[in-house]
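Structures are listed in the sections that come next.
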Structure I
Amino acid sequence: MSLFTDKYDLIVIGGGPAGSVAAWTAAKGGLKTLLLEKDRDIGIPVRCAEGVSLKSISAFIDPSPKFIDNYSNNIRFIAPNGTLLPIYLGKEPGAILNRKVFDFELARRAAEAGAQIYTRCCATGLERDNGTITVKFEHFARAYSVKAPLVIGADGVETMVGRWAGLKTMMPLIDIETCFQYVLYHKSIERDFIDFYFGTKIAPGGYVWIFPKGDGLANVGLGINGAKAKDKPAKAYLDEFIAWRFPGASIMSSAAGSVPSAKVPKKMVADGVMLVGDAARQANPVSGGGIATGMYAGKFAGETAILAAEKGDFSAKVLEHYTDLWNERLGKEHNRFYRLKNAVINLSDESLNKAAAVLEKVPYNERSLVKVFQTTLIHEPSLMLDIIKAFIIS
């Protein structure tokens, strides 16, 4: 007896936040939904700094201590010359998630809504035939195939669903951040501060982050622009930083990966297919955060799946409703962040140090993100306000 039925209304490939919210939305709307995740467990391995604003996740799920390790509304920017600038964020705190629990909770909710979820299912191909898509995959070394009129690709930055659907998802190196991260234990890690280090010697075209999880633990990682990673890998930069900043630290886990810092593809849909999350390059191009944007995209795609089912039409023309929802809610903001990213990666250490010297003189309660980037990006006035959200919406 097969674990899988022959036909579904929707198949979601990928069980991250974008995929789980898509499956939850569709199943809640009455669609017979299957979610396939290639890894052994939902939420594992963690390839994420886990920082997010409470406001952004509250739109989808009530914040809970069971998947939030720490709260902080204290950010510090550290300039290349070591100048440390605490930044005032006001009353709204950010959260450091436990993605293992958070992702599992989102998937559990999709299952409660009626979605069928299976892990260790590695998709191997798509085939179209008279308006039906056959998804081929392997589950514990056994080959399976299931059918649906619609597939949502939530399979990450290296999306195969997009390629199989004929969508152009390739990116130039300048639009990719190469990342490496450790979960670190060191007695000097401060629970109350989220730190960002900048500088061409530390993280060219990117930054180092320290997201404290409490009790001496933190996610410590960096991303460097892909075009600048050819001669020296991200791990080498991070190891040098840790040897300097946290000598003798214990490494509890490690993760590597790539994050899109690009515009979304011109086409995020094809007949019977939609892409969401990193598969559609929807991460914030400045901060690299993609949790909230991925969940919004999953919601839009799930709603579009319901609409297409009601119409009985799964053509790209109908699925463009998803694109319209994305553009209306987040598209303009995403494009502004992309322009901002292109300005930020070219800032020299000298420019950053000069800005830090000026900002040191500003009283702490007036030292907002607006003020920081008004000073830093003085020659890019149209970008000044865009940065406000870049590091607090992920």
Structure II
Amino acid sequence: MNTKIIAIMFVLALVGCTAPAGEVASQPVLKIGVIGSLTSVGAFFGQQEIKGLELAKDEINANGGVNDKMIELVIEDSKTDPAASVTALQKLINVDGVEFVIGDSWTSTTAVLVPIANANEILMISPISALDDQSQDDLFFRTMPVIEDLTAPLADYAYNVMGIRNVGVLFTDTPWGVEHTRDFKLAFEKLGGRIVGEERFDLNAIDVRSELTKLGAQNPDAILNIGASGPNLGIPIRQAQELGINVKWLTSVAAENAPLVKEYGELVSGLTYPYPYDINSNLPSVQTFIASYKAKYNETPDNTAANSYDALKVLATAIEQSGEDPLEVKKAILAMKDFPGGSGLLSFDQNGDVKKEILIKQVKGGKFVRIQ
């Protein structure tokens, strides 16, 4: 072989193993699809989801990735709309070729995704979807407890501690609203309480005075407000005050969001809700996560951020142990017991549902305070 050919081959070899200036040689990647409600009424939760996932991704990649592959998040916006969420999932499957998806950060959009993911053998983990009806032996997991587990302790606290006997329910016409109403009613009436009225409203409604007037006429001790997310949860409370309806207020985990207290202040003081995440936990995994989150975002993580962080950590650990076959990853997740997550210790039952301690909290003085 002449020296000219040798020189050309040497140059080509250098080009093949040397990255351009300022760049790092490409590494194998593990694509993880992400669907989040990044815009519209669910935007607050979608933003928290992304923050938790980005932190988990950075930590995993800094420690060598998953089986020497760097995690790449392929993020799609569901726009808090079921049709848009389906389009997002189809794009992740058919264009990006992902086999694992984290999301959605909104319940009603996640509900339409689960059958599609199962049909395509896509393993999906939601950080917020809690519908009881999704408890099945399939490829769907969640790091959020089911609604039945959340409403039972709220009903018990309302009846036995707050002395509430008559409750009116104001709920969005969504699976989230319908299941909360059903489960709370079952638990509350079993204790001896009464549901004196149920009023549905559209998720995007900004005027619920008519519904509130009907509930107020039944003289409830409290109203269970299963409304929209973020500050919109305060709309019925303000309008009830304007109508002269003075009651105690109960709600869901959606209460714990900074925009709510920022916009409504003392008006939402006393709002009582269940919460599956204890920021004061002594678990090292929880405090390490909170410290890292504060360092990155300069704020305290909420339940959605913690659950999203855990979703990626659980998935990465399972893939590390079992490879990239979704069916094998399912087995690895189901075998996890007391996984040390940012939200606490996680164990999954046979349906992929997580079991966690449920706290009762209230809004007090602009803060979210544990009361039981």
Structure III
Amino acid sequence: MGQIPVQRFRQMHRGQPVDLYIAAITAEEIIARSKIDIYSDANPGGYQRALQEPRTRSIAAYVIKGEGLMPTSLGVNIRNGQASFEPLAGLPLGDSFGWLHFDEAEPWYVWEGQHRTGGLDLAIGLQRSRKHRKSDDAEAAAQATEDAVLGYDLPVTFTIGLSQDDEMDVFQIVNSKQRPVPTDLVAEITYKRVTEARGQDDPGKIVVGALRKAAGVAVGKYLAAREPWAGHIQPVNAPKDVINQPMQANTFASTLLPLMRERWVHTRFLTNPDDPQWAELAKVVARYWEVLAELMPEAFADIAHYSVQRPVGVYAFHELLPDVMDACRMEADWSARSFREKLERLGEWVQSPTWHRETGADIIKGSGNRAAIKVVVERMRVLFQAELVGLDA
């Protein structure tokens, strides 16, 4: 029999008291004992979704690089009840502390935290692989691989004797009731951290993804205080108003990613130490939208019935924005006149009737999904691209 120190506590499930036991377990022991009941053709009775490789890779990198904490408890069930609790006598805190005894051959079924478990498994494998490569001697390499320890513990909450049906029930309740931190709030936190880091004398290394997100949030903040976007970007933690504020702050920032990925934008704007909050980039994007509003006054005056300032329009025009800005850069002309000349190439796509949600172009009257946006952008680009002159026939 194996044993681990735990604290017992009690909660109610479906009106019945259930004892739970919390412990700190090393990553290696979790991986050695855990089992995930994934639904598949070979296991049609399973209830967990298949592991998503990008998530497990991300968690593994997070752990190996020591980027932060994972304080949330895994949920583990010892299904067949081959476990028991032995309280420690004589403690001033009563009988809530003690030993959880369990059958070494009994698997630990992970009903909460499968991707963290998968990420730890990958991290352990990567750690051992690196230890092995660092040694020239085969025997020493094998020993180094065996001795490699991740040095990472996780809190684990145990249940004893729940059936698979009980596990599925708890899994469904926990995952339907819990709510993640809103993406807008996460984006705001990213913005604050990145801008604070950029304001330091020695800012250190800022992850490119965080830099792009923070710059997008900064641009959104700038536009939200000015026409034509004033009052139309939903602030963080504000009540939803899908009619007048169809764009959430994080969504608006995400639509700017095509621009942020441009190398010259990264060099000219994102990493400019003299502009820590990207005011210059925000002014350029604001001018773009000001010109669009001048070209389509009806569409911007009636946000409820036109889609220019709704997701399909914002995603489409921000996909085209790098092309427009690159043309302005090549001419060294960022005036409103320059933007207007380029946007007028788009013909029907800078005319209000096209964007009417009920009577406009068929592709606009749809749901505004990714496929529709892609079609709109392709049609825009055909009109926008200038002819190539000077090439031999």
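General observations
- Which of I, II, III leads on distance in nm of label points 7 Å out along Cα→Cβ at positions 172 and 356, largest value: III
- Of the structures I, II, III, the one that 21.5 was derived from, the read-out being mean projected area of the Cα convex hull in nm²: II
- Test item: relative contact order in percent (Cα under 8 Å, 6 or more apart) calculated as 13, pick one of I, II, III: III
Coordinate-derived values only; no laboratory data. Worth saying up front: this structure is predicted, and the values here are computed from it rather than measured. Cβ atoms are built from the backbone, for glycine too; each structure is taken alone.
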